[in-house]
1. Hey, mean projected area of the Cα convex hull in nm² derived from one of I, II, III reads 29.2; which structure?
2. 2.4 is what came out when distance in nm of label points 7 Å out along Cα→Cβ at positions 298 and 362 was calculated for one structure; which of I, II, III is it?
3. Assuming -13500 is helix-only ellipticity at 222 nm (-39500 (n - 2.57) for each DSSP H run of 4 or more, over all residues; to 500) as calculated from a single structure, say which of I, II, III it is.
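Throughout, read-outs are computed from the coordinates displayed, never taken from laboratory work. None of these values were measured; they are calculated from a predicted model. Cβ atoms are built from the backbone, for glycine too; each structure is taken alone.
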Structure I
Amino acid sequence: MSTSDTPATPAVTREAARAAEVAPPEVLQCERHDYVDLAPTGRPRVQSMQGFDPIYTDIVDYIVRCTHRIWDERDVGLIYTHYTHNCVVYSPNGTVYNREDVVRSTIQRLVSLPERKGMATHVIWTGNDRDGFYTSHLVQGSGRHNQPGEFGPPTGRAFAARTIADCAVFRNRIYREWLVQERMGIIRQIGLDEHAFAENAARAFFDKGQVAIDIGENLHLLGQYPPEDAADTSIAATDLERHTLQWLHDVWNRRMFGRIRETHAPNVQYHGPLMAELFGPAAVIHQTIGLMGTLPDASFHAQHICSTPCEEGGTKVAVRWIMEGHHLGWGLLQGLGKPTGKRVQVMGMSHFHYRDGRIVDEWRVYDELSMLIQVKLAQLADRPAATTRA
């Protein structure tokens, strides 16, 4: 039975529940407001937030304000009251399994890039204080590399990069987080050798006994069958979310890149990795084919989707996704160099702004540096032991 033929009752139930919890106008939105409006003093609570600190008036206020307090106001100790002791943080660079490591990595980041500021672009969310909230927080960060740290001796150069952090939150504490930052953009802007940096990072993993593992088929195809026509939309709660999952499946798994002309408005603006700012469906198609060209056998899997009405008009949709494939071709990711055949996983997140049924803005965040590190790690594993130890 295809996905489109499955009984609709569970989805209808979810959609009814979601409609009852759609963001009321009083819940803060980031798009066109200054920080002092996003973290106001004396504002009454406009959303049920049982278990949350009194300072937070709604879930967007919570995400934006606590991020600012920890990173910009340097109250790193708030992590102890805003993350669970056993929180798990997933990123393209590895997984953190406890709160103390979150504290340590935050301190190290503040030492390396003390001038960095992360400014909220928008927060797309779902949920409630009874069952828990899920938020997708797009941040545009900028700063200057003026201290030694993970990026080596300071170069004094400025940088800008996008980050999306998805958080599962319950009673004032984040218990799971997915974090994607465009680190390749930072590396290039501050003038580092990306291959040397990736080689050192890969060696650190290798010295811990970690090696790349090829899992064989990645489920783009099942044996000799073509890709499924229908997407799995079981994670969607609204018609727009189901529509989004279907066209993403058509584009990424069925390779129907022309669908982008139907889903995106003629004046769409694309905000991509390496701070790319491009216009029009043709540009979005080229960027999409460019990533697929690097991993031509890749499969695409949406892991989470949520949406909120936007006070600018229309609706914003957030999708967290994974691509898995092999570095078999040439694409836009020139930093990976000549095709190596190595397995690569891409952890990505996208935000879409729909207005009048078409996408007028797309934000796509993934990290080319993490892909290069995976290739380097697999190459280290291929080398003879004596060469690897050298």
Structure II
Amino acid sequence: MNDEAFEVAEGVLAEATRIGLAPGSIRYYQSCCRTVIRFCRSGGIDRLTERAVEEFLTAMDDRVRRDEIRSALRSNLEKTARMMLEFQQTGAVVWKRRRPASSLSASGTALLSSFAEYVQKELAPGSVRIVVAEARGFMSHLDRVGRSLESVTVDDVRAFLVEARPRHASGMGNTVWAIKRYFQFLNHQGVTELKVDAMLARVGPRRTRALPCFTPDETDRIVTAIDTATPRGKRDYAMVRLALSTGLRCCDIVSLRLDEIDWHRDEIRLVQNKTSTPLTLPLSAEAGNAIADWLLQGRPDSGAPEVFIRLYAPFTRLTGPTGALIMSRWLAEASVSHRAHDGKTFHALRRTTGTRLIESGAELALTAQVLGHASVESSRRYIALADESLRDCALPLDSFAPAKEGPR
């Protein structure tokens, strides 16, 4: 590419600088721009086009398969390439969140959209996301092996499940359920006549285990370790305090809007992301004061409606692994032992709230109501975490005389 490529890259980076991205982020996108330019030069591409971007993404997909780059870098390279193309075509670029384009064909993408509309009439939004994601994975599998939905066989379904199994350590229940729902839709639409219900009638039960909550000592160490003298600390402290006092999921906390807090009544009124059901919870003094400190002393000036936003431009709502980053940072500061897959995540704050409610003598129905569970069955797992309460329920063994039997 000629000097025009550098002008395009400079235009993208100038916009990144204008909106106030951190220097480290600008250097990162500068490196991404250079990757795009090197690819175009090596391929003799003089000017960015839609076709050139697609060729670039295909090459990056090959690098992912060869484990040369991670999928996260591939996504950011796609974002960079599309911004460069936008600047070349329009002379400007709008910095916004850009989801990676689907690798499926236009007809496949349309079919998934129809499937989403088909299931959203009877499933909660969180369940819709699960079944659509699994259906997308199945279709991507068919594309990789050169099969189509019209000619799909039982062996194709079995091969997909075998391929997906390592990614589902807790069981294949959701995947099997999603594939059954997808084939019901495909049968209804006349896309395929293959019936999978008989094949998938018996699936191994989901392996559940009582993931740990934080002990009172660990909870105290975590909240004490958070440095509330910094904007990041004020935000993280408010989020942790809110999670501990309400048991809200991380997704509900990061999407909490300013108008969902009633400061006069000390209440929070929101609609849960997972279930789409409304929930009203009391706002404790500790959580309320922490949120007020963040809003007044730490939150950047922004028109974003969410309470918790990014600390660096663009000042929009938090996205990505927010909870994991928060816990990784402050668990280390609090010297709380933590290793991969040990359950000490942001969601463990929710389990801690549920366990403390059970330990305080609250009925299971009340615990389910506070946690926003549609059924008390979802809250029963928290009983297993209340060790001391379970010990109180245990029957003494001293009244049972041991009997010694000789060999027969």
Structure III
Amino acid sequence: MDTATLTATAVIDGVRAAQRKEHEGAVEQLQFAVRWALIHPCRDEFPAGWEDDHGIFTTASRAPLAGPGAPLIDEFAPASFAAALGISLETAKQRIADALELVYRLPRLWELVEAGVVPVWRARAISRETHDLSPEAVAFADRLISATPSKIGLVDAARLVQEARLYFDPDRAVADEEEELARRGVWLRHRGNPATTDVVMTLDTPDALLLDQTVTRIAGELRNLGDTDQLDVRRARAVGILADPQYALDLLSGRDAVPSVGSGLGAVNLYVHLDPGQPGAVSIEKLGAATDQLLTDWLARYAAAGGKVIVRPVLDLSSTQAVDQHDPPTAMRELCTLRDAYCVFPGCLRDSRSCDLDHITAYIPIADGGPPGQTNPLNLAPLCRTHHRMKTFTAWDYKRRDDGTYIWTAPTGHQYEVPRISRRPPRRTN
């Protein structure tokens, strides 16, 4: 559509029409998700376990995507749905789960969605709050939420869901508190620039308040010692100081405090890639691009604190050396991990370092007449555990082209191309 000559009225009418089309398309996607679930019911005869490369037998996940009363779906069906849309497996599972929850357990809310009263994104967010409710409780929540359509919001909906949960299960308050405590943990989250890392913590409330007081005290001591940075920067530095307990204790005790040396820190593996054609810059796996000066500063600080720095040799990614055994040697695994940064199934973003190495052409033991050289880089590809099992037990198949791309063929006959994504930075050409 040529919008250059539209009047103000036409623009408003057009954008509202586009919004309606967008809503209708989102509703249709949920309807298709429900249909996909119905034509792929859960099959009891399907293999329920998998023996990994270390001989450990694990049970396949059969947890229902939606709450009680919604249809059960075959565990591999979401993978095909994900491939068709070019989205991750978890995203596909969530979309199917939201659709089933709305259609089968929140019918009043679903009617409002189909009528265009409630946006799809808001209804999907609400549906994720109700998966654990019993059929009686979810029906009650559905009535409460849909009673005033014009006032349906995420905060109010979550409150009404909690009201339904407690009304039908008064002991749930204790269970919720225990569940919250079980969520405690500390996580590192890396963003675009590797110079900083977000530390996300979920703590007991008393512990969190005490940590806040301690960080504030250390930040104050740093100011008294001449640190002129703003408070937030000093608080961030204070958290880092807590990693050196003796240094933190000396600061809080008013003694002369200096960072500890040789405290026996463990080894930290940083996978660093350097491009000879781009001096002054490095690429650090899971962190991103950084200056070599920043990396040098990190290594110097870590080594001064007694940490161990490991330098790994560079591998030739063009190697095709083979071995006559099922499990690839460490160097071959590292080569495949460098060559393919992610699981090579369409849309999957699982880091290849946490993936299995799959034989593209199935491995036949030498004792059973298998040919020599089956385990080689050209016949190996990283697959996450779910997609490895799916390739092994279903009609999905794939091949690796000479240029490093992969072609997958679905049971429906659809084909998907997966480009090569290497960990090595591309060579810069002049």
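1. Considering all the candidates, the number was obtained from II.
2. The value was obtained from structure II.
3. III
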